1. With distance in nm of label points 7 Å out along Cα→Cβ at positions 36 and 116 as the yardstick, tell me which of P, Q scores highest.
2. P, Q: which one has volume of the Cα convex hull per residue in Å³, as calculated, at 164?
3. Kindly point out which one of P, Q the value 2.3 was derived from, the read-out being distance in nm of label points 7 Å out along Cα→Cβ at positions 28 and 52.
4. If you rank structures P, Q by FRET efficiency 1/(1 + (r/R0)^6) of positions 44 and 60 (r between Cβ atoms, R0 = 25 Å, to 0.05), which sits at the top with the largest value?
Structure P
Amino acid sequence: MTTQQTPKYYYGTGKRKTAIAEVRLYPGGGVLSVNGKPLAEVFPWPEWQSTALEPLRATNMLEQFSVVAKLHGGGISAWSDALRHGIARALLAYDQGLKPQLRSLGFLTRDAREKERKKYGLKGARRAPQWTKR
C-alpha cells in the first residue's frame, strides 16, 4: 500500500533568451529569494518585481508560497521574464487546474525570440555596408 505524500516543494524551469530560472515553490511563508538574496535586492526596479510575480498575483497565491529561485545567464530584464515563466510552471506542478488561467494570460508560453546571428559580408545581422551607385 502506497500513500501519497505532498512534496516538499514544487519545481519549474523558466527561460527567456539565454536566462534560465530554476524555481522552487515551498508551501507557506511568502518569502521571495533569488540567488540567496531578497527579491528587491536582485530586481531594484518595481517593474521587474511585478513582472516576476504576475503568475502568483493572477492566481491569488502570493501569500501561500515561498519562492526560492536560482537565475543564471542573460541580463536582468530577461531574468524577470524567466522567473515569471518558472513560477508559472511550478504553479502548474502544484495544480493542473490552473492551466487554463495561466495559459490565457500567456504565462506558460516561452518567449522564443533570440538574438539573430551576424552574417559574413554584413556589418550586423542584417545591416549591409553603405552602397553607392556612382
Structure Q
Amino acid sequence: MSATAYQATGKRKNAIARVRLVSGEGKIIVNERSIENYFKTPVLMRYVRQPLEVVNMTDKFDVYANIAGGGIVGQAGALRHGIAKGLLAVDPALRGALKSKGFLTRDSREKERKKYGQKGARKKFQFSKR
C-alpha cells in the first residue's frame, strides 16, 4: 500500500460523508474533530469502526471525513458506508468480507412524508363516531 489517499462517498438518509483513507496509525477525524468528540456514544463509535475491524485494518489507515446533513445516527451510517467503499478502493479483494457483513449496501430507507388530512405519515387525527 502506498501513501496515496483513497476517497469514497457514503450516504444514509440525508447524511453524506466524504471520506479519505490515508495510511497511518488508525485515527478517525470527522469534521476536523476526533471521533470521540464527534460521536459521543461508544455504540456509534463502534458502529463506525466495524468495516475496519472486519478486514483487520484498524491501525493501518487514518480516516478523514467531512459529513453534512442528517442526524447523528444517519451521519454514523454514512461514515461507515464511506469507509467500506474506501477500503474497497484500497483492495478489491476485500469485497467478499465487506459485502457479506452488508457494509457496501446503501441503506435506502428514507423518511416517509407527512400526508395531508393526517397527523403524520401514517398516524391519523383522532376519530370519534359519536
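1. Evaluating distance in nm of label points 7 Å out along Cα→Cβ at positions 36 and 116 on every structure, the highest lands on Q.
2. Going label by label, the one that fits is P.
3. Label of the source structure: P.
4. Q
Where a number appears in this text, it was derived from the coordinates with a stated rule and is not lab data. Keep in mind that this is a model prediction, so the values were computed, not measured. Cβ atoms are built from the backbone, for glycine too; each structure is taken alone.
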